[in-house]
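Taken together, the values in this text are just the output of simple stated rules run on the coordinates, not laboratory data. All values reported here derive from a predicted model rather than from experimental measurement. Cβ atoms are built from the backbone, for glycine too; each structure is taken alone.
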Structure P
Amino acid sequence: MKKILQIKEIIKNNSNNVVLFKNISGAFIIKGCSLIVSLFTMPVFISYFGNQSVLGIWFTILSVITWILNFDLGIGNGLRNHLVKSIAEKDEARSRELISSAYVMFGALVLLFVLVSFIASVFVNWNKVFNVSEELVSAHTLYFVVRYIFIGIILQFYLNTISSILYALQKSAINNLISLTISISQLLFVLLAPSGTPQDNLLILSKAYIFLTTVPYLVVTLIVFNTSLKKVSPHFRYFNFRSAKQIISIGGLFFACQIFYMIIANTNEFFITSFTSPQNTVDYSIYNKLFMLAGTLVSLALTPLWSMVTKAIAEKQYDWLNKLYKKAQNISLLVLIAELCLVAVLQIVINLWLGSATIKVNYLYAVIFAIWGTVFVYLNTLSTFACGIGKIKLQAICYSLGTIVKVAFLLVVFRYSDSWIMVVLSNLIILIPYCILQRKALSKYFRLLKEDERVVFQ
């Protein structure tokens, strides 16, 4: 009881701690509901499609087209970092210029994507791209599935601007609520929609995807700009070239990091499908969902930290920031212990979750995923602080080199092996060295920051 009272006192003594505690608490409550939903999602999807190869195609198409969300030129993250400062200074004119400029730039990108994709898609053999035989899914069906998912993603791309604004407002829990709403709506649709052939179900779900993923973002956007941000709602006449340039200038490096990280970490399903088989993507998804649970939970705690770090730098709260950095690094050790415990009971967990006939656990694969889950957490911890303080050149360099290493490694290794785990192994080869270098760079930065603070107060 005494310990609990001490923790409460620590939280109350700093306004940053209060905001952080509220966001993390809200995120964990919402994510708890999300985890319950996700437990039902995989078996329901398996039952809905009735064919693991077709389900693998769905996962692969979704993961590939979702890449578009990373092609925002860093506008979202640039807006987030600049908006934190203007909100802290209560500069409404500046905030409105930043928000309006971001929406105009996103609109221009959407028009460009639509123009290029709708012309290019006609000439693409999607069956060849996704390694799918026409006997399984016809070229006509696959073409429209890709197009419908693309429409959903491109609308989400534009409406997702509200996410950056919510982060700047220190209301990251609302973004988690949006994700939960989308997950629930997809689960309910798959449960209630009439089921046909696997090919028909693929087409129907792709059509529904447009509405299921965009409506929540649209509703939240309308609420935010008619309530708390009514005075700074976006309008074309408030577009400002200076603000746009400032967003892009810091956003450029963020964009480079996003693209390179996407190639490293978000192309796993694509490479597995291309080099092996769509069915292996389902096996990968099962391992990945379980071993990324800890990473997902930690990411929730880290999500509000980015903007809090930026705010702390602006307010010169260096001592609070340094303590937070040291505490955050200890999380990875706890995650490693949890991941190894999961390895020991993995087959039991999968049998209870999906049934004993789903997959037989390969424990070497499980250990590799346990390490990957831990590295993912440590990577996110370091990157959150690096992005918050705007020191991301090292990240950009390591990620750019990492993309080359990953592609080269996979091209060579799949000549001699058909084991899909090599894709996950390639991520470890790339990202472990980055973690070592980034930790050294951040430790040096915070040490110098503390020394400068001492000089100021002497």
Structure Q
Amino acid sequence: MPSSYDLTLKNGKCFIDGQLKTTDIGISDGTIKSIGNIQASSDQKILDASNFVVLPGVIDTQVHFREPGSTDVEDLESGSKAAVLGGVTSVFEMPNTNPPTSNQTEFNKKLNLAKNRMFCNYAFYFGATPHNINDLKKLNNLEGCCGVKLFAGSSTGNLLVKDEKDIEQVISNSSKIVSIHSEDEDILNLRKKFIKKGDVSSHPLWRNEECAMSSTRRVVKIAERYNKKIHVLHVTTKEEVEFLSRYKGNVSFEITPQHLTLTAPECYKLLGPLAQMNPPIREKKHQDMLWKAIRDNVADMIGSDHAPHSLQNKKKEYPLTPSGMPGVQTLIPIMLNHVNNNKLTLNNFVKLVSENPSKIFGIKNKGHIKEGFDADLTIVDMNMKKTIKNEWIASKCGWTPFDGYEVKGFPLGTIVNGKAIVWEGKLIEKANGKPLKF
């Protein structure tokens, strides 16, 4: 055991092997070197974590940081700052930028843009198109690539693969897991007649359950046929949960905190287009089923689908309003509040945001507090009561659908690659995020 460490975390209730144990963590060279009682020496940096719970670093598996392109509402720096202030230590960032991250050149540009600017660790998705199948075959050794993103239904940006033969090509040829925005483009186009001008509560009527279910059924059948791994993003319907729970081998799926917290029609009355996202927030019967998926360990992950837009654009008349809302900074407080309300256990939460993303996507040395693993840690006060406010949001968009929302359980410390980036809720270090290894 080294006598001195770069950083020692003292007396935290540490989440180790599914249990909370009060212990110390000694960190050197970005790695957890020892767990146990550590004699403090005067030459080392010590942080007192008494009264705090220390979790394996939280990984948000779905964020849109908008760079290159709409950097007026977000960029890699501001988005990652929001992440660490919310306790998130790593993110998977989406390719529907302008231009899209759908070739090697754009992918490398994004890696360069992230260097020394991102506060959290990061991996980027490679965007699928009907024309880049050959690129998708060669992603295995691409640094910082978490997988392939497939938009089966149109959303923000112009990455769309809507025809079944092209979807089949993408899934069968991809050398990495394919994560899917699963809505059926043909059904979306057919149902445009349900859009009511000026009435955002018609959003889930237009993008209805069948629109999601039809697409999910299709992609799962293709994955099964080719024995390929797929991950279905932001699942919203009762029907999809029932269907997906039967296919656990090659298929994983995630749910957003928004879909677990907000329900239609109330959210549209209260928030208007601020509650508009794709796939939409739906009625309580769907939310109840999403919670059942969490309780029964059928759901694999929680990802925020952080998708910021300016308030100015959100205040336009529906359907001219863009879909999406910020979420990376509120993921942890919203979900810890649910833990405190006995909607899920802390064990469940850690599985969904740390262990499962690491296991399913094959991230090296993340997801657990273990000697030899990377020192990425999320430090929370389970008893802290706080009201989430727009002023707290570090995202350039400057708002959250949870403004005024009272929570119990709050992130106060974020350790990334062995450095305390955030402590007692304040940003105290410069950016030192690195690409995730797979």
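Given that P(r) over Cα pairs in 10 Å bins from 0, in percent, derived from a single structure, equals 4, 18, 30, 28, 15, 4, 1, 0, which label among P, Q identifies that structure? Going through each structure in turn, the value belongs to P. When distance in nm of label points 7 Å out along Cα→Cβ at positions 145 and 281 is calculated for each of P, Q, the greatest value falls to Q.
Between structures P, Q, the greatest calculated value of distance in nm of label points 7 Å out along Cα→Cβ at positions 153 and 289 is seen in P. Here helix-only ellipticity at 222 nm (-39500 (n - 2.57) for each DSSP H run of 4 or more, over all residues; to 500) was derived from just one of the structures P, Q, and that gives -27500; the source is P. Ranked by distance in nm of label points 7 Å out along Cα→Cβ at positions 321 and 361, structures P, Q are led by P, which has the greatest value.
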